[in-house]
Structure P
Amino acid sequence: MSEDILERELPDTGQRIAYGPEPRQFGDLRMPTGEGPHPVVIGIHGGYWRVRYDLNHFGHACSVLTAAGFATWNIEYRRTGEPGGGWPGTFLDVAAAADFLRVLAPQYNLVLDHALSLGHSAGGHLALWLAGRHKIASESPIFTPNPLPLSGAVALAGAVDLRRTWALGLSDNATGLLMGGSPTEFPERYDAGSPYDLLPLGIPQFLLHGTDDTDLPLEVSERYVRRAAVKGDSATLLTLPDVGHFELIDPTSSVWPTVLSVVTALRDE
């Protein structure tokens, strides 16, 4: 059962590196063999942005991606339920972690002009948000200058439309906790923080979603891809029959080869 990945022991953690001064501002960098240069994937774990879910469970996917030739930067960030988590800290941490790759690149021979983001569930939201943050207005609290450009982004069962996840009340209103309130109360936060509202992002995006996902309904990804098409953006939805929420990050599952093939195809574009 793929949900046991939340408790499964990691084969390795890579090298843990701080990208900021706060306790949660770190990432696990895993390096493939060889001198490089190495393509890099920014990994972003899910858990509905809550503090009780950390980066370790996403490390299984990152470890396998590294074995396939990718450097992986599995990032941690402040989450709801702890100081600095939620709006705006969660967004600022993820942005800072991505931009920190510019510091890491010379030492580890990373190829940043083909950097990809890959996230699951709430991390899928953040993976696509990273791809669109260059469109955030400068007056927004989550604006950051000169964001690291990405060449592709992948959301696995992603919470990619915050207005819709709020309307559905998913996971005891996890979206409202992240954003500090509703889209009616804080429309400008949703404008800046939801990938759906930032479309078009201008890079290839892949969304993978199972038909049997009871944690985050398929309709969220379907709605996102429809809007992307209207906006003329390149967003592809792969609908996976009889697949739930956690199979997508389980390298032992039958759908993992599909995830790996999508990431590899983006690298090779």
Structure Q
Amino acid sequence: MNKNELREKWLEEEKNAKITGWDFSYIDGRYYEADELMQWDYKDLIVKYLSPADILLDMDTGGGEFLLGLGHENKLISVTESYPPNVELCRQRLEPLGIKVYDASADGILPFDDETFDIVINRHGSFNAEEIYRILKRGGHFITQQVGEDNDRELVKILMGDLPKPYPGMNLTVQKKAFEDAGFVILESGENFLPIEFYDTGALIWFAKIIEWEFPGFSVEKYFENVLSAEEIIRNTGKVSGKIHRYMIVAQK
């Protein structure tokens, strides 16, 4: 393809960059993210600490896909979500099951009374350690897996050059201290840096448009020469590569 044909193809990928919940099936087979190589399993961590009678909060639940896989009693579950399309999705999908859905603003203040929950879980969502401490019962657990500050930085550099990290301080060392300062005891923790690979440029474009907080202001037109460079890397090596950054904390009040 010549440059104009590539541009049109990539603009179409950009136009298709929409998801419901947290569904990346559009690029299945076109990229690889090494989540299975992590030293912990997030679901197993939760099951380890979750008792059948526990009152559970899932923060930033997305579309509730992961939550429903836990098999916990629905009437004991509340969820928060702050992304408007997902709030509506949760109301349609989860409320009929008896799960309570709350629209949570991004300011970190949670719409719950003190000491409401036995366990709070949060996978890749925002959080405030003091607020979590407030809403947890004594002896309650907070379990989180988070995307770290160095996530996808190699890919950002390929497409957009050197940009500031969007969430500096999102690493295990800093966040463990924040939880300890809030009064928690850290029971378990870990941090991993693992491969992420894209096998065609269109998949990378789609990803960059979806993960807009890591690729702020990205567009094919604005960064066309950089996108061409990514295409050249893929043609020469079969992929563009980066690292995902994940960390995990299990904290007890």
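Bear in mind these aren't lab numbers, they're just calculated from the coordinates by the rules spelled out. Every value quoted in this text rests on a predicted model; they were computed, and no experiment measured them. Cβ atoms are built from the backbone, for glycine too; each structure is taken alone.
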Fill in: Source structure (of P, Q) for Cα Rg over 2.2 N^0.38 Å, for residues 43-178 alone, computed value 1.02
P
Worksheet item: Computing distance in nm of label points 7 Å out along Cα→Cβ at positions 11 and 227 gives 3.8 for which of P, Q?
Response: P
Item to complete: Can you spot which of P, Q the value 25 was calculated from, given it is relative contact order in percent (Cα under 8 Å, 6 or more apart)?
Response: Q
Worksheet item: Once FRET efficiency 1/(1 + (r/R0)^6) of positions 115 and 203 (r between Cβ atoms, R0 = 41 Å, to 0.05) is calculated for every structure in P, Q, which label goes with the largest value?
Response: P
Fill in: Read-out Kirkwood radius over Cα pairs in Å, computed value 19.6, structure in P, Q
Q
Fill in: Structure (P, Q) behind the derived value 20.0 of mean count of other Cβ atoms within 10 Å over residues 35-42
P
